[in-house]
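Participant: These notes open a run of structures that come right after.
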Structure P
């Protein structure tokens, strides 16, 4: 039985690489069945909404709506190579309205295994606010046409954003990097917010370009952070920023 299950998971990963299109809702259904997702050259239509997963737990002690907050879980590895996402990619849902007044719960998504979105194109927002990524993550060489939200996101292992293009607002405020993230060669076309974020040993922004406002207020860089060739443009905020414990400002 175990051999049969493993074979069926492998078959699913192989057959989908040959398909042109698949709905995001179908992928959620597959994940609910415990199947591993590995797609190449596929268009994912509609929203890929991880907050709809059946594997969920209510978060005790949450301040949202008297404790009505949930966390969903992706237990298995997911991999997307050269795929296009026509809808939103959602790992965070917060109802419209004032904090604590909505009757709907807030939902966040955690990822226990490796996650790869390599050479992908995202046409709509990518939302992973408050998400926790347990293993290595890669978004390398991907293009984000709309905003991305990694505010308060926690990466427990290495994360790769090298050579990405951020077309919309990039929110990395309070992002928690356990290991040095790689933003080398990244291109930020819109505002980028790294306020209060800490860059640990091994971090790199080498060759990154910021075309609009770059907010690094209160950011802390480890002394070995690679900032060689970074173009912060003309609009940036490095108030109270430190590198290796000393005040830092571009060009100084």
Structure Q
């Protein structure tokens, strides 16, 4: 039998459409899920699942150049294109095609929207990365968390966009539907119903979206198709000491440290 908790004891899950609105939502949330479906968070999930060791997200090209000089693989994107002087942008397909070459490496990444959102959210205790690609794995993990969750869309240059809202709505719909979370904000209600309208044919729903049109003009249709494919990944990236790593790696490290403390205490 399915039993729901009392509404007074439920944690909140809310959707914030863009970094510009983050100050309005920042209080009372311990965990932030950052989303940039086209393409930063899809690329981050893909890169870590395909063997990259760590990703250093930075807000500016200048910061990325500084880390690149330290020997990190440089990845920078602005307005959908690779920035001059960098080897990679934020194409998830590129991280698959170059997996053997990049295995075990650390990448510094800056993008138009996604890394800015990560930087803003980094003040919080826990920051994880979401996409349509890791949707089920992420939701399964979030359902184990006893804390308030904010889903932060990266948007497009601080403006609302459809693809991040659809992904945020999918996460909110799953968490609220579990009976363990509630929402008060109209942004969450809107995201949930936009997702429900789009879920049976996201490609058609997003055909006219502004960023999909931008990427199509840049001949990046393969990236778009990949990013809009749900559940082709299981990796959940988490921000730890300024770097994005695989959640399972962070958990293993924590367990190892705890064992060392137990041994030293005994």
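FYI, it's all coordinate maths here, none of it is from the lab. No experiment lies behind these values; they were computed from the predicted model shown. Cβ atoms are built from the backbone, for glycine too; each structure is taken alone.
Participant: When helix-only ellipticity at 222 nm (-39500 (n - 2.57) for each DSSP H run of 4 or more, over all residues; to 500) is computed for each of P, Q, which one produces -12000? Before the final figure, lay out each step's value.
Facilitator: On the way: P: -3000; Q: -12000.
Source structure for this number: Q.
Participant: By the measure mean count of other Cβ atoms within 10 Å over residues 52-59, tell me the structure among P, Q with the highest figure. Please report the intermediate quantities before stating the final value.
Facilitator: Numbers: P: 14.8; Q: 22.0.
Structure Q comes out on top.
Participant: For relative contact order in percent (Cα under 8 Å, 6 or more apart), find whichever of P, Q sits highest and give me its label. Intermediate values should be presented prior to the final figure.
Facilitator: On the way: P: 10; Q: 32.
Structure Q gives the largest value of relative contact order in percent (Cα under 8 Å, 6 or more apart) among P, Q.
Participant: Sticking with this structure for a sec: Taking FRET efficiency 1/(1 + (r/R0)^6) of positions 84 and 196 (r between Cβ atoms, R0 = 30 Å, to 0.05) as the quantity of interest, name the structure among P, Q where it is greatest. Mind showing how you got there, number by number?
Facilitator: Values: P: 0.35; Q: 0.10.
That would be structure P.
Participant: Let me ask you something else. Quick check for you: by Cα Rg over 2.2 N^0.38 Å, for residues 132-227 alone, which of P, Q is greatest? Don't skip to the answer; put the middle values down first.
Facilitator: On the way: P: 0.95; Q: 1.13.
Result for Cα Rg over 2.2 N^0.38 Å, for residues 132-227 alone over P, Q: largest is Q.
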